[in-house]
Structure 1
Amino acid sequence: MNLGYLFSNAANKYPNRLAIISAEGNWTFKVFDQRTSRLAGAMLNAGLKKGDRVAILFFNSSYFVEVYFACLKAGLVATPVNYRFAGPEIVYVLNDAQPSILFYGVEFETTLQEIRQELETIRILVSPHDGDSSLALNYEEFLANGKRVGPTADVAEEDQCQIMYTSGTTGRPKGAVLTHRNLLWNLYNTILGREDKTGERALIVGPLYHTAALNNHFTIQVALAGTSIIVQKFEPESLLRTIEMEKATIISGAPALYNRLLQHPRAGEYDTSSITKCTVGSDKLPTEIKKRIFNFFPNINGIYEIYGCTEASPSIAILGAEDSLHKDGSVGKSAAFLEARIVDEDASSLPPGEVGELICRGPNVMQGYHRNPEGTKEALRDGWLHTGDLATMDKEGFFYIVDRKKDMIVSGGENIYPRELEEVLMGHPAIADVAVVGIPDPDWGEAVKAFVVLKEGLTINAQELIRFCKKHLASYKKPKAIAFVPSIPRNPSGKALKRILKEKYDH
């Protein structure tokens, strides 16, 4: 079994059911299965062979998922590229991945014209242009020349399926190599944990070059013959309009997505009653936002919180809807077919309640990093993936993410976890968004600084916020400095880019 069979299986069972709703058009499972099979044949006709990498640079679109499933059928390795990257970053990823072919959206024509001579291995470029590209073959013409190729048993579960590049917020992006086996086990884990069922209508909002959107939000719908409503770019009112018009049943995203959705001034004007499931991932869901989600989507009976990382395909732990009502702050228990534990610096297991690094092992964990043996050696030790996340576990086996190991602040010998303070600050009625960082301090080593975004029309001064924090936390955890900023820069998965905040505002 390999992932290439998923679309064909769904097409055989539900040929006339809508598989894709997108700006490019709507496609049934039968038609989309035929198109992906023809595109797979076109790539093989162009000289690509099993194991070759295929770079994908599109905004969320039917093109993206069409190229992706064509790769799976042909035994090629899909390599999505972050569409927010600048030219030099795209060059780095493409030269590291060494793909033979690049499929890209017309929006990136100018950038690719500028960097084309720096791309070392790409010999074919394909884009859905209208004859105005000097670089690329026309997408539809390229597809039409292919002979249909269905999924083949020649592609084994141990074969590479994806190279998914990490966000690179702390350095160069690393390409996590994921196999068909990794992704199949991730499907089992996630479907069980999210209690997914067939025939849903799911909004695909997160960027598809991330494992959460591609492997969870989208691929689950293919496996269960649901309809994927592909949202090209997140814009709050447009998404609300789509929910109402398409009668979407599932919405998934980072806490930042929900926060922006709930704060939109016209949010209450749209019918959200079709939504029966909310899933949240990428970052901690503040209690205040969780309460508002329950009110905003009247027909959900809980929220599914998924914790994971690219290297785990991505799901590691899942908090079910029922548990979300009484396990506030938890990301749930480890996935069904995965082992996880909390360890100290020597990789010795810690008892419940102790803070340590969360590590895991299971069939969904990556092979390693592409062309990066040192990075692989650091991440995978004795068969365990070291996530770099600090967490605790309670006596019932529920995990609680405390913070990123690298983000922990040490002030006067005391460990301070930014997430804890961010949770408190988000509970203040004047605050719309927040990010907490450590800054150098001559007396204490590090001190706490909070970057705060206020809700429109509301004001508060720094000293009032510091006093608010002292009411809820030990005094040493309070911010020494507060900066009011117009917005918190975040990567596409919703994580705050704290390095950028420091560079921009700490002078």
Structure 2
Amino acid sequence: MAKHDKAKRGIPSKDDFNAWYPAIVEIADLVDKRYPIKGMDVWKPYGWKAMTLIDALTRAEMERTEHEEYNFPLLVPEDLLDKENRLVSLLKKAREEGVDPSELRMDEEDSGFKKEVYWVKHAGENELDVPMFLRPTSETPMYTMFPLWVRSHGDLPLKTYQIVNTFRYETKQTRSFIRVREIHFFEAHTAHEDQAGADAQIAEDAQIVQNLLHDLCFPAIVSKRPIWDTFPGAWYSTAVDVVMPNGRTLQVATYHHYKDQWAKAFDLKYEDVNGQTQFCHQTTFGMSERMLGAVVGMHGDDAGLIFPPKVAPIQIVLMPVAAHLSHEVIPRIQAMAQELKAAGFRVKVDDRDLRPGAKHYDWEIKGVPLRLELGPRDIESGKFVLSLRTGGKEFHESSGLVDVISDALTRTEEELRARAAVHMSNFVQPFPGIEMSDAGWTLKGEIADGKVYELAFDGNDSDAEVLEKATGLAFLGDCIEPFAEPRACAITGKMTTRRQHLARMY
């Protein structure tokens, strides 16, 4: 399709990602951003289907790992938020002072989500005695209930999850799926007998993430966040960052190890096999619609979206060609569609009275992985034409339809993974180095815009601050895949296998 045709449809070049992304999510019919509240888009059927398919992959992982789905109320009373704020404040202070949280007492300092929530202060014309807020996440309401359900070691592990909408008063520039005020959110919360049980859960969460990334056909940088970027209520946090086409990293998932810190605040304890009372150890795992934003950004091109087959709302569109020349074309296309549907594929027959080029362009924009065409000549030859959204046109025997489509979708996934790996290698660059001189710390090379820098780092917080100030970038934390061989720390020169990344984050 010629460049001027794309321009007529309003698709900017993906080279200008900041213009391409907000345009394509509407042009491809994923959302409508005209709802009169900033940051609250209307999901359209095509976008919502893609999101529900991502949810289905997540639910399958939850089923496999024996989590159970719950649905907690949307409203939370203010006094429960105050309890969470005091806990988060306490843990943050303990971390800053380098002491055990038990050595400090709970205070009244505002922290946590209090400034980010939407408040409900009236019911009808009556002012509420206790104001309520729309959940920003669900630790507080869930952990209020957990002590009612957990009494003995036989009740553990407790593995829960829910897929709901959460609300945060986002004050920065909103962007569909990436930074919104009403968030389609997955969260899993678990309780275990001891730290070993929680450790095992974190390892399980890591595998779940890798399985989902495989199905979505892109790699990610998985890092244990630095202490200053760890959720104050967590012992440690692990984050999953996707490198977007403008070089910024997008955090699409996090999982937190809470130890027994929240359990002590919410009195979540159990009786062990010896009859002794013990506090539970807890974890959380969260993802959001940012996963869909990453799919859009990672796989799209100048012509539109490219959906990975497992989350494509339509996997194959079937198009009759020159049906007016043969009464056999439409019945044959319908029969092929039924055969594919029976095999479990998501199928659409496009029999609109439009020129083939217009149809091709529509489905190209929407990122349908495969386009199948059948005309009178194809029927005579016993073949059909198959076009792949990743490129290429093929001719196949009609008798092997299901196997051909299955193979083509597998090849599409493999191609998307290969492209995403190249994308990652192009954006992740070695750190140029830094040195101390009479003028202070100076970089040995230029820091290019839109790049992620990889380095060995084993310094302290002050050393990290030197690097962040010198580069204008942020530490992602300790990569879960260390270097195979020790390298010199960028600041101290000490040999280490700790792999770190510096990036500009969304």
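Just so you know, all these numbers are worked out from the coordinates, no wet-lab data involved. What you are looking at is a predicted structure, and each value in this text was computed from that prediction instead of being measured. Cβ atoms are built from the backbone, for glycine too; each structure is taken alone.
Can you say which of 1, 2 returns 17.6 when mean count of other Cβ atoms within 10 Å over residues 337-344 is computed?
Attributed to the structure labelled 1.
Given structures 1, 2, which gives the highest value for Rg/Rh (Cα atoms, Kirkwood Rh)?
Looking at the calculated values, the largest one is 2.
1, 2: which one has mean count of other Cβ atoms within 10 Å over residues 57-64, as calculated, at 23.4?
Structure 1 accounts for this read-out.
I have 0.65 for FRET efficiency 1/(1 + (r/R0)^6) of positions 321 and 425 (r between Cβ atoms, R0 = 30 Å, to 0.05), calculated from one of the structures 1, 2. Which structure is it?
1
A value of 22.8 was derived for mean count of other Cβ atoms within 10 Å over residues 225-232; which structure in 1, 2 was it taken from?
That value comes from structure 1.
Work out distance in nm of label points 7 Å out along Cα→Cβ at positions 273 and 305 for each of structures 1, 2, then name the structure with the largest result.
Greatest value across 1, 2: structure 2.
When Cα extents along the principal axes in Å, for residues 129-416 alone is computed for each of 1, 2, which one produces 81, 44, 40?
2
Quick one: helix-only ellipticity at 222 nm (-39500 (n - 2.57) for each DSSP H run of 4 or more, over all residues; to 500) came out at -11000 when computed from one of 1, 2, so which one is it?
Value -11000 for helix-only ellipticity at 222 nm (-39500 (n - 2.57) for each DSSP H run of 4 or more, over all residues; to 500) corresponds to 2 out of 1, 2.
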